[in-house]
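Take a look at the structures listed below.
Read-outs throughout are calculated quantities, based only on the coordinates presented, and are distinct from any laboratory measurement. This structure is a prediction, so every number in the text was calculated from the model and none was measured. Cβ atoms are built from the backbone, for glycine too; each structure is taken alone.
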Structure 1
Amino acid sequence: MRIRKILTVILSVFIILSCFTNVVFAKYTIEHKDITVTYNGEEIECADQAPVIKNGRTMVPLRAVFERIGCKVSFNKGNITAVRGDETVTLSIGNKNAQTITNGAKKEHVLDAEPIIENDKTLVPVRFVAEALGCKINWNANQKEVVIIDTASWKKDIKENAPIADNLLSAPFANAEENIIKHSSTFEFDFKLKPQNKDVKKQSDANIKLRLAFNGQTHSKDNKKKMSYTVNVKSSGLKSYANQLNDKEQKQKLQKLADITKLNLEFTLDEDYNAYAEIAGIKKLTDALGVSDSLKNKEYLKIPLGEIMTEKSGLPLGTILRTGSLWDGIEQSVEESNTMFTQTSKTINDIMLLFKDMLTKDQTEIKKENGATVYILKEKADGKYPTCSAKLTVKDNDIKKCELKASSDYSEISNEYGVFDFKWSADVSLSKTNQKQSKINVPTDFAELEIK
């Protein structure tokens, strides 16, 4: 890993925790394949009849696709009716006329392609029916995929099964509104490694412990943020491990990192989610990583955080975080994008499943305290996700306070360096106040972090 990338990770991790889980968006191309249909990242089985293109329109088997979307499908003398909630779509075989009913309001339509019968299967124009049911349709020409994205399904599932997650996703962002979020947290890491490679002189185990204690605040105003944190660092075992390395340069860097006991993190975040880190507060870190010379005569280091997150996840971070809430951001991003394909919709779907599984009704207690609604997440340890507990205080549809405890344990994991055990725990407390402070200015004199 290049030194600049290491610096990027260290300086970005705390900001990223407040935005999104970082996932990898893998692009791929297959030249020869049948047309497939995916729904929220999962392929729909069309074993008896594959989708076909007729007169430039993609036709899909009715039952296989629309029952997967959650429709109740019925036939009556050549007429087809698909119903989902308050939405009804009516079509006829061989007829380009169609009707939709939304919350009781009827609307007539003329289709580009009429429903047909092929191999005893009813095929319908996928775009019209899916969009009539409130879904987004994208066509991935490289993959020959019809991509159906259904944000309403995600919202319904989360609201019914994980109300605390729905509240988090619906909470308004504090972008334009001026406020201060005070933050206190502790992260502890316990890393044990049995070295098994040529860079290590002897096969003695490494036992590294690291404790990071953050204290500070985030000031939001005019779609900008000023983040000020003191980080107290306590580590053990790092020098011992460094002494085992043959690489002199890496050894020196680890030894310098082990000597760091305190960092002062000062970040400014602009409207495009570029982070500007004040170099003076992280000088010990840049010295240890050997990059201080490239930052000489500059006060700030610019980190293109929005660009990094968008590239890695496939999700338009800037668009999402500039809307009213996470739900608004997801819906707007899906609606505006014609290139959001299966992998990205699967990423969002996996995040929704994570929210639902970790924040279920059974794990959540809801009560009233001093005019506010308090959501309490009871400790859950099922081995599938990190063990966590949380308390969220909401008043006037606004999150006022959040307390979180989480931990996880990964054992006997092998990689290129050997076999390691890894444990981590976090204790986070956030509280929001509406205070007035000075204008947030974005730095103009900075060194740019090169991402390669």
Structure 2
Amino acid sequence: MAAAKRVILFCAVFSFLFYNWGFAEDVSIRDEINQLKERIMALEQKLSTQEKCMNDQKQCILDQNKKITEYETKLSNFEVNLHEMPAAPMKLMEGLELGVGATMIVQGTNNVNYNGDGQTLKRSRTDGSYSTDITFSKEFKEINGKAFVHLENGQGNGLEDNLVLYSNVNRDADDHPDIRPTEVWYEQGLFKDKAVVTFGKLDPTAYFDTNDVANQETTQFLGHIFRNSPAIEFPDNTAGIRLAYMPKEWVELGYGMFNGNSDTWDKMFDNLFNIGQITFKTSFFNLPGNYRFYGWNNNMYHIKWLDIEKTKEAAYGFGLSFDQKLNGIVTAFLRYGWQDPKAYNPNLTTAAGGLPYSLEHSWSTGFQVEGKPWGREKDIFAFTVGQVSPSNDYKKADATRLAKTEGHLEAYYKIHVNDHLAISPDFQYIWNPFGKDIPDDKDGIFVGGMRAQVDF
């Protein structure tokens, strides 16, 4: 019995000890598992934080790359504007622009038809000239206004003072070495840009009798007849006011009032030059065109050819100027002018010899072709022909005058050398120079030349 009690006691003690050991071991494992869970959660939190940082870094890199791309685009556009668009005015500050250009011309002729100043008729001669242009313009966008200043100088008359012609051969000749303001004006837009008023020292030819392909002597035709109609008594740059109104996109009405005596600003209203023009802007077959019709009046004192006692006569005239795109590369033009044949302006004389004359009719026509067909897209070939006719009363005033119609032909080829330089060989021929009224020299005149246009 005692032995059985000892066995039962031993079994109970063993069971108790075994249970406590197993329970302790289970508690220890659970603690380790919990610690591992905590470490895993900490690692996962750290990994999540690192992934977030990496994503932030990736986004930062993307943002930086975007900014770099924007800066590269701006730099590329700046280089394009700097190197590929030299003729465009340079922006100095917001709204203020500077433009600089220079024109150099050399011309030679086989027949000098002016024998004054010790010259000999029918001799060959070569002369040159240059001119520079500096422009400043400032836009006032908040009030829709603009101010403009044009400074010019030049040297040399070219062949102009060696040829006696109704219409001379170098419209760019400017023998004034001193820099001077030739245009100073302010322009104000009105009625949501449907109207504009410009006043100050103006160039009337910048607004009237214009033409897209025959109105710029530095890049287009050199002859006077092909720049503006010789049958208009345009004053040189002078005090004036110009109004323009566009009731529709396809029509523009223009009016200008200028001091007819550009040598002085005194008594401006005693010598008014008035001109009105209507321009139709067409798009026949989706090709742009401009059709201008104008009329003018000059109150400066004129003298009647057949009654020289009448010295306070006015002059008047009318004309037209058309340019029309014929296709993608060809543009044609036509210009005509008529003026009162009965009176003449004693201040308008030939450049060589100072001979008085007056015209009645002037016409010209021609075309311009861009060089795309022969692989020179920026080159231009242009050709034109025209005539100027003296007035019948001018002829009647002196029975010895032949007063034939003077004819002009001109062609040039503008070579685009680079974005800063264009060179233009130019050829002109004049028949019946000064109406064949130069004694001992009634031959035609050939003029060959070269023009270089530099844009900064």
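Using mean count of other Cβ atoms within 10 Å over residues 45-52, single out the structure from 1, 2 with the greatest value.
1
With Rg/Rh (Cα atoms, Kirkwood Rh) as the yardstick, tell me which of 1, 2 scores highest.
Structure 2 comes out on top.
Which of 1, 2 yields 0.8 for distance in nm of label points 7 Å out along Cα→Cβ at positions 309 and 333, as computed?
1
Could you figure out which one of 1, 2 the value 12 for relative contact order in percent (Cα under 8 Å, 6 or more apart) was computed from?
For relative contact order in percent (Cα under 8 Å, 6 or more apart), the value 12 is produced by structure 2.
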